[in-house]
Structure P
Amino acid sequence: MPKPPLPFALPASLSPELRRARDYWDGLKRHENKVPFWDDVKLSALSGLEDRLVLIDVFESPQRVRLNTVGNQIREWYGADLVGKFVDEIEAKGPLEYFLAQAITTVESAEPTYYRNGFMRLLLPMWGGGNVSMLLGVVVRP
């Protein structure tokens, strides 16, 4: 039986900002690992994108995601400070529309995911503690 298509699948090409983040993420992979480890990420390595980056903590049992780090531009677009908030407790609007669904898909698939609707958003899974425990995200306006 063929594998069903991944929800939030990546497009054929990414914007330069999203491609830069994806290339950085790819470069963090160790040996044959499919996903890099979260503790290898250094946001300063993505200079010029810091205000559009987000780090998301992933929790199991129950599965939840929390915004750990949120760039200033994302906060401005959203209209509120989101650091420390669980995504299921905030309004799904603007740059965070369908964010929870995309984040859960990224965790479950352990694959990069993409969303576009007024904003372009890339979420990248990162390994830690035996599972996907953090996501690196980039949000840009087309």
Structure Q
Amino acid sequence: MKNTLAFFILLCASTVQAQPHKLTDAQMIRRVLLMQEKAWNAGDLPAFMEGYWKNDSLQFIGKKGITLGWQQTLDNYIKSYPDQATMGQLQFEILKLEMFSKTTAQVIGKWTLIRSVEKGNAGGYFTLIFKKINKRWVIVSDHTS
């Protein structure tokens, strides 16, 4: 009986250890933003865009107005940030992350670009709407100022 109990305890312990730590939805959303920071800072705009919904209905609202579509948003980033010096080093600060439902969230934050003296630093604020689509959190609407 002791051997059976010891085996059961070992089996249960190994089962618990074998299960990977499951991230919360908020942690997954934070990971998307961290991945975007890393991609931007590597000068990789297509990788940065992986955080966005790859769909013609993606909305980006900036100082120039509303842009619709993933490809048009990428094209605008490429035009506005043609080189690493212009891109600088991106830093996000999440001010508020609110889960509206199991599939919708809002992130309010601050962005900063650290750049050379010639280019000058830049920054502002953003409101992002995330949706969980096909088990993946993506930005479906971005209002950045």
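Read the figures in this text as sums done on the coordinates, not as results from a lab. Since the structure is predicted, the reported quantities are computational estimates derived from the model, not experimental observations.
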For which of the structures P, Q does the calculation of helix-only ellipticity at 222 nm (-39500 (n - 2.57) for each DSSP H run of 4 or more, over all residues; to 500) return -6000? P
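Using the calculated result 11, 35, 27, 11, 8, 6, 3, 0 for P(r) over Cα pairs in 10 Å bins from 0, in percent, pick out the matching structure from P, Q. Don't jump to the answer; show the numbers that get you there.
Values: P: 12, 47, 36, 6, 0; Q: 11, 35, 27, 11, 8, 6, 3, 0.
Working through the options, I get structure Q.
If relative contact order in percent (Cα under 8 Å, 6 or more apart) comes out at 27 when worked out from the coordinates, which of P, Q was used?
Matching structure: P.
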